[in-house]
Structure 1
Amino acid sequence: MRIALAQLNYHIGNFASNTDKIIHAVNKAKEEKADLIVFAELAVSGYPPRDFLEFDDFIDCCNDSLRTIATHCVGIAAIVGVPTYNRNDKGKRLFNTAAFLDEGEVKTMIGKTLLPNYDVFDEYRYFEPNRKFETVQYQGVSIAITICEDLWNITDDPLYVVNPVDELMKMKPGLLINIAASPFNYKQAEKRKQILCKNAATYRLPLFYVNHIGAQTELLFDGGSLVVDPTGKVRDELAYFEEDFRVYNLHDVVNRISDNEYKPVAKPKVELIHDALVMGVRNYFGKLGFKKAILGLSGGIDSAVTLVLACRALGNENVRAILLPSPFSSDHSVDDAIALAENVNCPFDIIHIDDAYNTFVRTLEPYFRGLPFNIAEENIQARVRAVILMAFTNKFGYILLNTSNKSEAAVGYGTLYGDMCGGLSVLGDVYKTEVYELAEFINKDGVLIPLNTINKPPSAELRFGQKDSDSLPDYDILDKILFQYLEELKSPKQIIAIGFDEAIVRKTLKLVNTNEYKRYQTPPVLRVSPKAFGMGRRMPIVGRYLS
């Protein structure tokens with residue numbers, strides 16, 4: 001049997017596009033004499049469809065598309081992910097389904113058993129878990145078809161009380177196929193590979209695995225679809241962050257026959273984050289139908305890295321930088337911003353905000369008289385900049401890119417309706433220390449981001465002589481504390497026991513929790529870590545824990 005893997009970039013709810021992509025891949029597989037082609041989880045609808053699943057019309061469109069795809073499955077079979085109705089009297093109204101198509105028809109429906117309900121996943125909200133285990137017979141092979149999480153209960157600390165593969169093994173399958181929607185984070189690819197290899201080795205079966213690629217707002221999918229032989233050794237791996245298509249001979253995989261020895265290429269963390277963010281920006285704009293981005297370019301490291309990523313995603317001609325110096329902006333920051341815009345060859349403008357800022361100060365002077373300059377006047381500058389940037393978006397059809405990093409977002413070091421504005425947060429899941437790593441990576445083949453931008457002390461420049469370190473611990477300390485709390489879920493006592501100063505720990509964690517209200521009002525954040533702000537982290541605004 002010849003098996004094709006189709007790793008595609010789907011668009012949620014765009015049934016015409018998704019169906020065309022799938023049919024095109026089916027026809028390509030026929031040309032390459034494949035017997036079976038495999039697509040990803042919920043390929044027809046795109047993943048995650050979220051509350052679209054509550055509309056009958058949406059599910060009907062999914063199933064109409066599935067029947068259209070089935071008519072092209074003559075002389076070839078296909079496995080396609082799709083949401084389907086639960087026809088039983090009890091339970092949730094839908095199944096997350098792997099449909100087996102052959103002879104122009106939908107032959108078999110296999111439901112997903114394990115429905116993740118943690119971090120970014122919310123599948124139990126919509127789907128009924130499968131309780132009926134069966135294999136598919138095709139060309140003399142018994143195929144065990146599973147969906148994503150169904151393979152993940154093989155760990156030493158299982159999350160679920162049932163292991164679907166154990167149940168399927170009772171039917172003595174000869175092939176294990178998994179269709180998935182496994183979101184990217186910089187640790188996920190290696191963890192995913194370990195789980196898949198452990199399944200193949202444990203059950204002594206060849207395993208074919210297909211993942212999504214592309215961005216669905218904040219969720220990024222990296223691909224990396226796999227073929228694993230019955231010893232648990234990876235035979236091949238599809239591309240990362242791009243569509244891919246390959247055909248394999250099942251006999252060769254089972255018998256470990258290969259013309260080329262598989263050699264994994266491990267990318268460093270910073271490169272993975274870079275590639276994921278570029279894809280995330282490109283897909284966000286492309287799937288929304290926008291082409292042009294705008295951002296405020298300050299001369300600092302965050303806006304510099306954001307500008308380069310945006311230019312690589314959209315083309316430098318489609319990214320406009322606006323320099324918005326205030327009375328407190330240093331000359332070198334303006335010079336650094338100009339140098340970067342010229343290095344990347346993107347259009348830029350310089351708009352001084354002195355007059356607008358001074359007008360606000362004069363307007364408020366009768367009410368602020370006698371009170372010292374403080375955060376009120378600082379935030380006026382940030383909000384004036386936001387008003388100007390948003391005016392450009394309205395007039396010219398740009399999307400404003402937010403340039404705040406994860407460290408700032410964590411401790412509330414940003415101005416609501418000011419520098420926290422935007423349609424998309426590019427660096428909102430990237431700690432400040434990681435932003436510097438990205439800058440160094442960007443400059444690896446030559447200086448693009450001016451060295452002064454990288455080397456100077458970070459500053460919001462909202463008052464004379466201001467530095468981030470006036471209000472925050474040094475970022476190399478702050479980020480380590482934040483990582484232990486946000487990603488490792490350590491308590492204050494545990495973090496202090498690691499060796500961090502108690503006063504700094506308690507102040508930092510209080511800032512994280514008391515600024516939750518700000519994060520509820522920020523743009524969607526491209527997710528690159530195991531625990532990002534946004535849909536994967538659900539915290540109460542008015543809670544008192546650690547306060």
Structure 2
Amino acid sequence: MLSAILGHMKERLEALIATAIRDQFSIDIKAAVSRPTTEFGDYATNAALQIAPQLSRNPREVAEQLLPKLQEKLAELSDDITIAGPGFINIKLKDSVLWDLARAATDKTAQDQTIVIEYSDPNPFKILHAGHLYTSIVGDAVANLLSSTGASVHRVNFSGDVGLHVAKTLWAIVFYESDGQLDNDLAWQKVQALADKTLDDRSDWLADHYIKGHTAYVDDQNGAKAIKDLNMQIYKLLETNDHTSSLAQIYWTCRDWSYAYFAKFYERIGSHFEKYYPESGTIALGLQTVRAHIGEVFTESDGAIVFAGEKYGLHTRVFISSQGLPTYEAKDVGLIFEKWQDYHFNRSIVITANEQAQYMAVVLKAIEQFAPELATASQHIAHGLVKLQGNVKMGSRLGNIIRANEVLDTTDEANFTLNGKRDEKVVLGAVKYAFLKQRLGGDIIFNPAESVSLEGNSGPYLQYAYVRATSILSKAASTDRPAESLQADERQLLLKISEFQEVLTAAISELLPHHICTYLYELAQTFNHFYERNRVIGNDREAIRVQLVRGYAQTLKNGLEILGIPIIEKM
């Protein structure tokens with residue numbers, strides 16, 4: 001059968017056309033194949049126009065001479081190959097091939113690859129904001145794309161459990177909870193009294209203290225010095241694995257609260273991670289690795305250890321501070337080696353906001369100097385910011401941040417207002433699709449009301465489209481597809497279903513989930529056009545049309561699952 005070649009029909013046609021040209025004209029080219037509008041066929045090529053200049057002949061004449069050879073090479077796939085215009089060649093697949101192509105559209109091609117994908121990366125002691133929601137949604141979709149190839153994909157999370165942001169929060173806790181006395185014991189007693197509070201309340205409490213600490217760090221020299229000193233103490237307690245002092249107990253308790261809150265959030269949005277890498281766990285290896293290459297890759301500058309990136313078109317960044325503390329850069333060096341030791345990956349992908357692009361470029365360029373194979377296997381994907389109407393930037397240093405759960409809750413209210421229902425699956429479908437349908441890289445402006453609409457290009461629209469298809473199938477008798485030719489509308493729907501593998505291949509190659517979104521919306525529109533004009537149940541062509549609806553529903557479901565959008569059986 002044709003199953004071995006149908007999964008990548010476009011590539012197969014390109015290869016066969018190139019072979020026909022080589023046999024006929026002794027010319028080697030990469031024959032471009034595209035999908036034209038339906039009136040011109042299923043596939044088209046301008047290969048005759050490509051080679052006509054080399055032959056010093058009219059493209060139409062070249063196409064006419066090539067046609068018999070194409071008919072020979074493509075006989076298994078097509079019996080309808082025509083020439084149009086100045087020499088375009090249009091190819092219409094056999095109906096039987098189109099059916100098999102649609103069936104093969106969701107087949108997996110197993111790849112013997114190990115891929116580590118790191119994303120979300122929230123910081124304990126701080127709030128989860130809309131940017132974390134966006135990164136989590138994008139990371140899930142990219143991981144799902146890679147998993148669809150059959151590769152072994154490991155989802156990991158890197159969390160900043162040490163650094164100035166931690167010191168700011170802990171300083172504010174000790175300062176404010178001991179009434180300005182900076183009494184660790186008294187502050188620890190106040191922290192213990194919060195044990196019966198909800199995770200949300202504790203998270204809000206930590207976020208409030210982070211803002212207070214950050215304000216003191218920026219506005220008060222004494223506060224800044226105290227926070228820097230406390231930062232050194234925190235590194236020391238981690239180095240000595242202190243779990244008994246009052247400061248250590250505040251640290252470990254609040255860190256546990258943060259991780260519990262993260263787990264609750266990830267459960268809500270359907271994310272899961274195989275492993276968390278805390279920054280504190282990458283310090284030793286990061287420091288060791290950087291220090292091992294001082295003089296060779298890194299240099300000393302005013303007591304700090306830096307990487308001079310200017311000669312690579314980048315900029316200089318500090319990897320070890322003048323106090324001997326690792327910066328984010330050194331921790332990321334430790335992280336990539338930790339991931340390598342754990343997984344021996346073929347690819348390592350990191351997803352962050354655009355603002356980290358230059359930072360990641362410097363880190364990878366530094367690693368390239370002494371571990372080029374790891375740098376080559378690593379890829380950074382950057383995305384824009386999430387903004388609501390009013391163009392407010394979100395960042396946890398500001399008091400006006402938009403929290404991750406707030407985005408979901410606001411969408412829930414919009415759904416209730418517009419559709420009169422509360423359904424977490426609809427909310428997730430709305431938010432995820434709204435974030436993913438736009439090309440990765442630019443900022444997105446999120447409109448909760450638009451996201452829950454059942455009539456536009458939205459997640460709930462596609463969720464309802466699946467429900468509609470399954471409703472039709474529930475009324476049909478189970479039967480095999482009869483051997484008969486396709487009518488025009490039937491063929492158009494089947495052709496669109498068969499396109500899924502090409503779209504999936506492009507989305508995987510470019511790591512861009514929006515290709516799937518665009519395709520699913522077009523697929524649903526194609527089905528609606530078909531269904532408006534063609535009765536399914538009770539028609540004398542019911543058997544063949546039920547098979548079409550079944551293929552449509554399965555393709556829609558597969559696409560939604562890749563996007564991480566919940567499947568709804570009834571709305």
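Work out the source of 0.40 here, i.e. which of 1, 2 gives that when FRET efficiency 1/(1 + (r/R0)^6) of positions 262 and 518 (r between Cβ atoms, R0 = 30 Å, to 0.05) is computed. Going through each structure in turn, the value belongs to 2. Taking distance in nm of label points 7 Å out along Cα→Cβ at positions 70 and 126 as the criterion, the top structure among 1, 2 is 2, with the largest value. Structures compared: 1, 2; top value of distance in nm of label points 7 Å out along Cα→Cβ at positions 62 and 438, i.e. the largest, recorded for 2. A value of 14.3, 43 for Rg and Dmax of the Cα atoms in Å, for residues 366-405 alone, calculated from one of 1, 2, originates in structure 1.
Which of 1, 2 yields 0.90 for FRET efficiency 1/(1 + (r/R0)^6) of positions 102 and 246 (r between Cβ atoms, R0 = 30 Å, to 0.05), as computed? Going label by label, the one that fits is 1. A value of 11 was derived for relative contact order in percent (Cα under 8 Å, 6 or more apart); which structure in 1, 2 was it taken from? Matching structure: 1.
Which structure, out of 1, 2, was log10 I(q)/I(0) by the Debye sum over Cα atoms at q = 0.15 Å⁻¹, for residues 222-413 alone calculated from, if the result is -0.97? Checking each candidate, the match is 1.
Consider the structures 1, 2: one of them gives -11500 for helix-only ellipticity at 222 nm (-39500 (n - 2.57) for each DSSP H run of 4 or more, over all residues; to 500) as calculated from the coordinates. Say which. Only structure 1 yields this read-out.
Hey, Rg/Rh (Cα atoms, Kirkwood Rh) derived from one of 1, 2 reads 1.06; which structure? Corresponding structure: 2.
Given a value of 3.9 for distance in nm of label points 7 Å out along Cα→Cβ at positions 238 and 510, point me to the structure among 1, 2 it was derived from. Considering all the candidates, the number was obtained from 2. Comparing FRET efficiency 1/(1 + (r/R0)^6) of positions 326 and 422 (r between Cβ atoms, R0 = 25 Å, to 0.05) across structures 1, 2, the highest figure comes from 1.
Every number here is computed from the coordinates shown, using simple stated rules; none is lab data. Computed from a predicted structure; not experimentally measured. Cβ atoms are built from the backbone, for glycine too; each structure is taken alone.
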